[in-house]
Structure I
Amino acid sequence: MTTHTNPATVTVIGLGAMGRALAGAFLDAGHRTTVWNRSPGKGEELVARGAVRAASAEEAVRASELVVVCVVDHEASRQILAPLTDALAGRALVDLTSDTPDRVRASAAWAEAHSLDYLAGAIMVPIEVVGGPEALIFYSGSRSAYDRHEAVLKALGANVPFLGPEHALAAAYDMAMLDFFYGSMAGLVHAFALAGAESIPAAAIAPYLRTIVDILPPIVAGTAVDIDAKRYDGAGANLAMMTAGVDHVLHAAAGRGLDTSHLEAIKAVSDRAVAKGHGADSWASTVEALRG
């Protein structure tokens, strides 16, 4: 945590679990923090720590040079902000609400129509990590807002890359990374279910899954290079062989009465890639089937 000798004025709109974590991180860094939430009864602990509770959204916006929004989605964000364009003028608006790239583009178009300095962001860590050195938060959109407030935004986490002027970039990174996360979590839980169907406790197999986890970093890096280059060398492990492996897991799970829908989806994609002539290529070639 870095405490600033020249604290900024920051407003946080939205006091769900993540919004409270953001406001808490600003307070920890010594910034003068104003908070507001649509429904009452949230943020008492922040006020006890020195935050100012605004009586209205407009009062909250006018209190600070930097306004941070974190609500359920961009529709909710725009509903709150739409009446406040006059109050937002001359301030930096940072929207850390998670949503799809297209919805972020709609918010950016609204902000541009009202000449607002708008920076979109995506928080890539759970609330427990916010404010710490491992926190990763992407930003895209207004470079001027980012440059002016980068030091303040680092109160939320040390890793705050600016991805570019296209506002939806942060959301696009967010969706891609969550795609990987949720797919990985689904695979993990299904693996435990399959082990359990053979009377193997999850805790017994968990240490050995580290073998899979440890080989992922070079696989991630190599697959990224291969997909960008459209080069799918399958000399080490080809798609036809790995598709057969998926089929084995699918039948083992089906034989134990487990849900196999995600395995069927994986096999359907790999089958399409093989049918397109990628049987001798690497697993990275399945991207061609995903692209239709």
Structure II
Amino acid sequence: MKSFHKVRPELREWILATARAGHGVPEVLRLLKEAGYDAAQSRRAVSEVLDLPLSSLNAVTPRPSGRRPAHPQAPAVALDDRAIRVSISVDSPTLRVLEGLLTPSECDDLIEAARPRLNRAMTVDKDGRQQVDAARTSQGMFFALGETPMIAALEERLARLLDMPVEFGEGLQVLHYLPGQEYEPHHDWFDPSQPGYSAITARGGQRVASVVMYLNTPEEGGGTGFPAIGLTVTAMRGSAVYFAYETGEQASLHAGLPVVRGEKWIATKWLRERSFKG
């Protein structure tokens, strides 16, 4: 293993340049590990160069190398018989609002297929177990990968749009919110410092991106808020918000804002860095 007692100028410049390019601490540590540097000394170097408390890095696990989604860049993306328009583009966190991802009939069909199977939506606790959480008050259900031709077609569309294999996605989740229901601010990625991290990432690895698809337009409220960047994405039928966080991006903090009037239906797809197939 390589080692260093003092941070050499060229390594200092590399750490600074990598961080400035938008790579988080877990990604910097992963790259140092792949270059052959000792983990403990890498943490000390990153602590010194980025002026971070060493204690804050001791629980950070370097992200394993894996497949990353291709972020839609053009104002409009031609896919099959539709043009998916990128109406909002943000660099940090990587975020795109996609209009025309779903047709009205696809939205209606997803709602009707999910409706009979709804239950109280769950979250994942620190040990990787499903739990009822007061922060999430909606109802929801999961489809298996490729469960129906409609689900398979949508998964294939997302795979082509993001250049990610279908099997890197978790099963599609459909959620239903009534007035007053919400999902308080949270991250979709898994915290490496939590004791259940290894168990929940053993299949598929870390989450790297999310796609939230709006299946109807609520009468009022129900958007997706990103408080760190002061952005609220309006829930409009057929559109979606895509956001990536492959290095544990703190600014990907988001919330399903309360529905004020009417109801909200969404479908969520979470992407992993490796195949999620069992």
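Each reported figure results from applying straightforward, stated rules to the coordinates on display, with no laboratory input. Note that this is a predicted model, so its numbers are computed, not measured. Cβ atoms are built from the backbone, for glycine too; each structure is taken alone.
When semi-axes √(5λ) of the Cα gyration tensor in Å is computed across structures I, II, the figure 35, 20, 18 traces back to II. Looking at FRET efficiency 1/(1 + (r/R0)^6) of positions 19 and 75 (r between Cβ atoms, R0 = 35 Å, to 0.05) over structures I, II, structure I comes out largest. In this comparison of I, II, the computed figure 0.45 for FRET efficiency 1/(1 + (r/R0)^6) of positions 11 and 155 (r between Cβ atoms, R0 = 41 Å, to 0.05) is attributed to II.
For structures I, II, which has the highest computed value of relative contact order in percent (Cα under 8 Å, 6 or more apart)?
II
Hey, mean count of other Cβ atoms within 10 Å over residues 43-50 derived from one of I, II reads 13.6; which structure? For mean count of other Cβ atoms within 10 Å over residues 43-50, the value 13.6 is produced by structure I. Starting from the value 22, 12, 9: which structure in I, II was semi-axes √(5λ) of the Cα gyration tensor in Å, for residues 107-170 alone calculated from? The read-out comes from structure I.
Assign the value 9.1, calculated as mean projected area of the Cα convex hull in nm², for residues 67-186 alone, to the correct structure from I, II. Considering all the candidates, the number was obtained from II.
If you work out distance in nm of label points 7 Å out along Cα→Cβ at positions 35 and 259 for I, II, which one comes out largest? Mind showing how you got there, number by number?
Numbers: I: 3.6; II: 5.0.
Max of distance in nm of label points 7 Å out along Cα→Cβ at positions 35 and 259: II.
Name the one structure among I, II that helix-only ellipticity at 222 nm (-39500 (n - 2.57) for each DSSP H run of 4 or more, over all residues; to 500) of -16500 was derived from. Source structure for this number: I.
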